[in-house]
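**Student:** Once you scroll down, you'll see the structures, which are given as structure tokens.
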Structure P
Amino acid sequence: MLIIGGTGKIGRELVKHYSSREKVFFTYHKNHELAQKLQEKFSARAVKLDLKNIDENSFGQIGGRERVIFTAGLFKRIENITREDLDELVDVNLKGPVYLAFKLIEEGSKNIVFLTDISGEVPYPSFPLNSVTSAGIFMLIRTLARRFSPDVLINGIAINALSSPFPDYVKKLPMKRLPEINDIIKTLDFLLYENSYITGQILKLDGGRSLL
């Protein structure tokens, strides 16, 4: 298994969980110390990867994994968009995943799940670039599924924020709580190990946020 973004809040829990089931490779960008700790503790393989500049050496270490989870990304509140903000978030949250997904499929990946944000459907005004890039991932999932079915399963899980993005956010949710890591893992387990027919879908793990 390959986890893109193994040192983030969600990523490190996924490394822990899936290392008990199979050999895990995970990527990281800047947090070398945490990556080494995860590698040693869970017998996983850490690979340094910059989604803004994917080099062939790094890709050579991660290509060929049957199951892939994309969880890397930036979540950034922006009031006044700058060109630097635009380049950074589009490169990391959209351009990198697009390029990498196609290359991984070429190398034999058969089941890919993108963890993305429900803001791709229900935008957050204070996080405009996250809303735009998440919407791009929604379309990437559908495009890949149309192009590579039936050989590859491509799906997504759209979650709401793990921490409240604005005041009273949780109170407005029909479920009255934010998602927990276990909610995400249970959904991933189904898509990665039990699913054999669902493809091109974005499952909304959003506590009812998209109903508002």
Structure Q
Amino acid sequence: MVPARLTRAERREQTRDDLIVAADRLFTQGGFHATSLDQIAAAAGYTKGAVYSNFDSKEDLFFTVYERRVAEAEAQMRELFAGDAAAGLERISADTAGRINRDDGWLAVFFEFWAHVIRHPELRGRFAAIHRRLQEPAAGALERVAAEHGTELPEAALPLAVAAGAMQIGLALERLTQPDVVDKALGVRMAHLLLDDIERGTR
């Protein structure tokens, strides 16, 4: 059977997807600043014009890569939190620790882009909005843990989720340079301490 020809919209979507996949791979391998749009276009099999017909800038392309990764992580989080909220939070911490070595390239470029955003205030709103998509489900899970144990959270749920996430991100950053100090299970142990405090109602 002769494959059906793609419509113009389908071809455009395929081009866009090819560019996102190539950008994710090259950003992860070489970093944000060191990776050019020419390299991404060539890796995907297109010209740089194809990049600019789909994305406003290299930052826009990176944001799209980040959004796709966050969408996958958000779906996983909501599935885990649909049952036992505490177990879901522990699983997220364990999964984060399990990414050691196999996802260090993404971790490095993520921190690189975060620093880039700090120097470009016009990018901060979009970065924060994407980031918040993972913080809000965690905040909801923390509220459920407290409610299930008849306790109160020591802080409002969202700031607490942000603080807990910042700890995990910070530990991941420290691990890249101090693996002898920050072992892969440290984040999990810290998450257990937080959950234990919430379940006991410790302030």
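**Student:** Please state which of the structures P, Q yields -25000 when helix-only ellipticity at 222 nm (-39500 (n - 2.57) for each DSSP H run of 4 or more, over all residues; to 500) is computed from it.
**Tutor:** Here the read-out was taken from Q.
**Student:** Say we calculate mean count of other Cβ atoms within 10 Å over residues 70-77 for every structure; which of P, Q gives the highest result?
**Tutor:** By mean count of other Cβ atoms within 10 Å over residues 70-77, the leading structure of P, Q is P.
**Student:** Starting from the value 96: which structure in P, Q was volume of the Cα convex hull per residue in Å³, for residues 118-189 alone calculated from?
**Tutor:** Label of the originating structure: P.
**Student:** Further question: When relative contact order in percent (Cα under 8 Å, 6 or more apart) is calculated, the result is 18; to which of the structures P, Q does this value belong?
**Tutor:** Only one of P, Q returns 18 for relative contact order in percent (Cα under 8 Å, 6 or more apart), namely P.
**Student:** Here's another thing I want to ask about it. If P(r) over Cα pairs in 10 Å bins from 0, in percent computes to 8, 29, 30, 20, 9, 3, 0, which of P, Q did it come from?
**Tutor:** Comparing all candidates, it corresponds to Q.
**Student:** I've got another one for you. Taking mean count of other Cβ atoms within 10 Å over residues 6-13 for each of P, Q, which is largest? Intermediate results must be reported in sequence, preceding the final value.
**Tutor:** Numbers: P: 21.6; Q: 10.5.
Across P, Q, mean count of other Cβ atoms within 10 Å over residues 6-13 peaks for P.
Just so you know, all these numbers are worked out from the coordinates, no wet-lab data involved. All values reported here derive from a predicted model rather than from experimental measurement. Cβ atoms are built from the backbone, for glycine too; each structure is taken alone.
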